Structure I
């Protein structure tokens, strides 16, 4: 069969793939997009978008409860679910496919497989190209727990598209997905238990971050079983009963597995171009190149499993193909968990910095003790900000915050880290009064440098 020729073939239509497709098409290349499920990917239909839609109504109610003189608003679950369905397009990507085709992009639906250098096979078609962009994303990582498959379980897909709130749920995993969905379901009335083998939640961040959000979740009635590992699961009287390695059991009507993501590297034909699939991800260089004529972007790379990173890599790839001199820089990537309070971080943790041999100084500020904004925002305010700096270079290298709207004002630190702004400049920078951003000056002034 003769191969249709394209300037680029993008395998995977999630956020990373979409950025690459749009930019390469705008650069004048003839582009083919291959997607096995829905154009828009995991983020648009089963992860980022629906989860944030579901978190917002109870967050707004919580904000109202903490504001002086405001009555507690009611929440209508059917209306929330209907808006969620609207935002995920009722799991229908017909409009997105049509928009791409109208813009000159050829869209193929099916499982793509690289069929040797410069060739991609999909649904009986062979697509020829000098440029293959792999953007196949990731799948939920399912731990090998005895009885798990037989008992049945949810992943983020079932949890974000649920039609009814379960009476109770056990969540395996205390990372971002586990705590976000756990708080969402608890605030809609479910009894929630989170199990994690580590000794703290959100283990990728500084320990104090996990401690602060654990306190907030416990205050809402969520049971945390930290330092416990699930060893078996069984169905009993309509519930999933999870046996833990300490001999105890926890149970819930539903069981949500939120133990991380696995890059989708298998069964896409990497071997045909001399690449051995690595479960950790498809290795790329600073230009997102995986091999001659092959780029990889998004979760499949295993670099940082964030939508905004995949989109960034899509921009890097399109620029590299256009002949620009580019280099991906991940030193200032924001990391946000959309709980209430929000968790936001950027740069290195203190532990990571010390492991790299950096002479660090740190500071930690209780927002209500330092600035006015928490008090104008809510009654009995909390929240904290932490900074990590390099003593020798006199620049910020990391920051974290657990506070209202932290995901919005963490970008002050992100820009400072990205540009290596001297601490002296940060001390001389004026923030609007009263805002949460004012806390940065207080924290910078506390650094022992």
Structure II
């Protein structure tokens, strides 16, 4: 690997699933702002919902999610009851009812079990409008999936499932604290398809402890053999200062920046050889998948769940640590379970942080999203569309010049085109337009 690529791979940058990014949210946004912004939503606004379930049967050593291990039933029952109250609270605050998308994340949402999950969705249907066109997606752990749960998911309208696969090599699984043989994943796929849930996504990871380039390629090949519609391929973010359980991972066993780049390239080559199209920074899809079509037509979006076709007017957050997006800005729920529950049970929204987006924030968010989705943008034309002078974003030029020297971008006036060589580093290109990062840097994971 050439020294320039290695240096780029060792740099850090946000993942840009929002702008401003979460480290720049403030405590000034709370229940009052959330309530006011919800009340002002157009009654005909389209809604996307995110439900966070912060529980797992055990914590994987690599996990970067907001979750905790539970072995008893009581915390799950209490959480489900509070979620139902939060649905009613949200419905009472807004006249908007039309839901286009629902996503359950975690943690392990399936840990709630069939009866609780069905009851929560029943309350949701009582207060909001779902239709056959609503995409209803859930993240699932193949290790705890069973026929009863799958049947319940299908019965309430779940039509897309995302399976956490990560890696399919025994020695990597052992080093990562998640034992999950290929046969377990294959059984989960069979259960889902048997119940009519045929839109299946896989999550894969590279950069894991003791993982080699060959290991990453083998996992991609085995995953492709199960014929999912989409795959998301994430680089493991080693952030033990933020997720203390990651200290269980031997940092000396982690691949270096050069090997991470090689692993990502091997996965990409393997999946493309299997007929998948590369989508954005880290997604892959069959050519006839709606996400692949949206990417080709340059109408793909990016949010906290990654790349999506969801173009809803607002994203409503449910559950501890969940983050929502309203026309005025972002709202984030309390990250402590007790604080979230106290707020909801007292009739208040659990918002403890967020940001009211300025006109400039909205313009920069649009610019960064187009870079992350399309790998190109005319930042002069975009500035004019948002009511600014054509040269409004010209302060980024010095950073772009450095990226041009590294052959990451090509420039034509104010048009930026990320090169094939530069695509793994697109987060660095987006960072050139991040006004918050320039003035108040936060600690982020490596760019690849």
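The table for this structure:
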item	result
Value 1.5, calculated as distance in nm of label points 7 Å out along Cα→Cβ at positions 175 and 207, assigned to which of I, II	II
Structures I, II, by FRET efficiency 1/(1 + (r/R0)^6) of positions 239 and 431 (r between Cβ atoms, R0 = 25 Å, to 0.05): label with the highest value	II
Of the structures I, II, the one that -9000 was derived from, the read-out being helix-only ellipticity at 222 nm (-39500 (n - 2.57) for each DSSP H run of 4 or more, over all residues; to 500)	I
Origin of the value 4, 19, 26, 26, 19, 6, 0, 0, where P(r) over Cα pairs in 10 Å bins from 0, in percent was derived from one of I, II	I
Of the structures I, II, the one that 1.4 was derived from, the read-out being distance in nm of label points 7 Å out along Cα→Cβ at positions 231 and 279	II
Structure with the greatest value (metric relative contact order in percent (Cα under 8 Å, 6 or more apart), set I, II)	II
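Computed from the coordinates by the stated procedures, all read-outs in this text should not be read as laboratory data. Note that the structure is a prediction, hence the values are computed from the model and not measured. Cβ atoms are built from the backbone, for glycine too; each structure is taken alone.
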